[in-house]
Structure P
Amino acid sequence: MAFAEAMRQINPDVVAAYPITPSTEIPMKFAEYVADGLVDTEYITVESEHSAITACVGASVAGARVMTASSANGVGLMHEIFPIAAAFRAPIVFGLVNRSLGAPVNIHCDHSDSMPERDSGWIQIYCEDAQEVYDTALMSVRLAEHPDVLTPVFVCQDGFITSHCYEPVDFLDDEAVTEFVGSREPRYPLLDVDNPVSYGSFVMSEHYFEIKRNQMEGMENALRVCREVSGELARITGRDYPPVERYRTDDAEYVIVIMSSAAGVVKDVADDLRSRGVRAGCLRVRMFRPFPSEEISEALSGVKCAAVLDRSASPGGTPPLAAEVRSALYTSCCAGNRMPSPVQSFIYGLGGRDLYPGDVESVFEGLSRGEHFLAPRYIGLREGTGGEERGGR
């Protein structure tokens, strides 16, 4: 609902969507705004999620401001088109409500739908609560359409945990949103008949590499532009959203790195442990693509040990967030900085399983005991299923 309200205030030119749980409320509510004449948007009802993202790409390269939303298997069906949207430099803003990607069929939250898209060329931002979802939707329009970026954006929130939880959200006035997002000034629009361009051409190796390098430069610029846009919003609202949120990490000895809604549990446990003399902290990664390696390395530079909690798995490999954190620390070490702190990997919350304070405290206890292990451990996995029991022990 918060994302849909942001869409109403943004008043995009085109929305193409095919509802799927738990993102259904976004296009459903926005369709009401269209029917009630509250927006000027061309709302395209399509026969599948693949058709939805294809329509969005076509509208975006034509010069329109475009938004949409989806989840889970709908995101999977769109996969073929995501790299095309990014390579076309189509600044689409996409409300991705995270849900497990079957099988077996499960409609609850984990990040198995967005993580397969981490190399598709889209910016990925993970929100902790509904207020952040609303604010990020506004910022993402500016970020995606910035001439130094021109890259589509996933605004991720945890299915049901965030998307279906009622909490207060502070909305800006319509006029303030209109002024903040401005209007799109497309570069090389397909419908500019006086300056014809071609999209979707066949390109041989003589030019393909350079085109992809140009695309990657836009992604690399996104961190800088994100900070600029966030700073501008902060001057209006007092709410700032850096790529990484550091919670009680300045003097922390033990830090848990995490994304999205479960960060609140880690923060609460860190507060409780602090009251008992344990220097615990939480590092919430808000922007996963592009990955804020320097901020991560700096935040973890003084800790004794860190744990990375992934809400997705990489069968046969290292879970995505843990792999990125370890890579960032290794790169920092190779650049001549201090030896990186040990980083333990945990998988939690698959299929919507809750993360409890006791689970988090067990992880902190393991860090304080100096436990070290190579393979990822599982948090909250029931006994007798071939894995560890609650707390990852």
Structure Q
Amino acid sequence: MSIRERLSGNEATAYAMKQINPDVVAAFPITPSTEIPQYFSTYVANGQVDTEFVAVESEHSAMSACIGAEAAGARAMTATSANGLEYMWEMVQIASSSRLPIVMGLVNRAISGPLNIHCDHTDAMSVRDAGWIMLFSENNQEAYDNMLMAHRIAEHKDVMLPLMVCQDGFITSHAIEAIQLEEDEKVKAFVGEYHPEHYLLDRDNPIAVGPMDLQPYLTEHKKQQAVAMANAKQVILDVAKEFEDMTGRHYEFFERYQMDDAEFVIVCMNSTAGTVKTVVDELREQGIKAGLLKIRVFRPFPGEEIADALRNAKAVAVLDKVPLVSNVGGPLYEDITSSMFNRGVHVNTINYTYGVGGRDVTADQIKSVYHDLQYTTDMSVPYRFLGLKEGK
């Protein structure tokens, strides 16, 4: 039977890690993810887990320790945010290219400079093509649930890629919500034990991890990474179905909210979806066919499925919680419009930069987006900012 509890997103993540009981956790504190290793370290100190907790001197060292542990055959986890993720950037790439299924909690935060400790998705988007599976979480429940599913996905024999579970810094990481926790034994049975096929401490089958890889082989090895990422799509759905059988909570690549007959659709990720749902309900009462497509799985990107879900819309707005500096739209917008083009889906699509550095996103601002979708006929300037101060 599920356990009703009230936890912050960071607490929920740490609690999931306790139930998983990994072999190694290596971490260095950085706001707003600091509480995850802090809470977890108390489980270690109290003897509630068997984990070797490694308090390292930097985030680069944290990912290095996870790589060493995972390569040796251990199940390894970590957590970080923003500049911490940037500091471990080199090792993030090595983890994925070495096919090591490390699981990381990424509490999304703006990257310096200038210094800002609040939420946007710049950190996650900076590593979006680094070879990691990326799951996004609207609320604390999803952060917990995604973490429980993470190892089953990452460690699958057809995948073997690292995975990060993203949630919004302070908005969900520090906000307390009522959630459903699963019993320890159920989680233990669901996650299972880690038995890698190849690992450094297997004396009977010696291997090398991260060797020199030059012209004759690198392209083929990168193709193998791409195939593994593509394989992850079906694995994600299969694991989600098993998770639903255990908990009753249903997950897919994305959530369709009021999408059956939606004409005007917002696409977004993480906590903003909660605000959008409230606005959608209000607009529906006024007879406006508003809908929401909330992306949960960002890598592997379910482009074909997203394009098909948007096919019948009259107009779409894609919300990117990152600064617009490319002059061709934010990363979510780019992926969605490319996928729509490839599937022959021709729907007017606007891109909004919003919530940068933790700026509040109000229901009235979301209403203004739906208003634009209904009444804007000039799409010659599809790249826009939401919530700018007057005259800026």
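Here the criterion is distance in nm of label points 7 Å out along Cα→Cβ at positions 63 and 375, and among P, Q the highest value is seen for P. Identify the structure, out of P, Q, from whose coordinates mean count of other Cβ atoms within 10 Å over residues 111-118 was calculated to give 13.4. Only structure Q yields this read-out.
Taking FRET efficiency 1/(1 + (r/R0)^6) of positions 215 and 239 (r between Cβ atoms, R0 = 30 Å, to 0.05) from the coordinates of each of P, Q, which one would give 0.45? The value was obtained from structure P. Comparing distance in nm of label points 7 Å out along Cα→Cβ at positions 23 and 311 across structures P, Q, the highest figure comes from Q. Largest in FRET efficiency 1/(1 + (r/R0)^6) of positions 95 and 335 (r between Cβ atoms, R0 = 41 Å, to 0.05) among the labelled structures P, Q is structure Q. Starting from the value 1.2: which structure in P, Q was distance in nm of label points 7 Å out along Cα→Cβ at positions 7 and 127 calculated from? This value belongs to structure P.
Where a number appears in this text, it was derived from the coordinates with a stated rule and is not lab data. Predicted model, so just to flag it, every value in this text is computed and none were measured. Cβ atoms are built from the backbone, for glycine too; each structure is taken alone.
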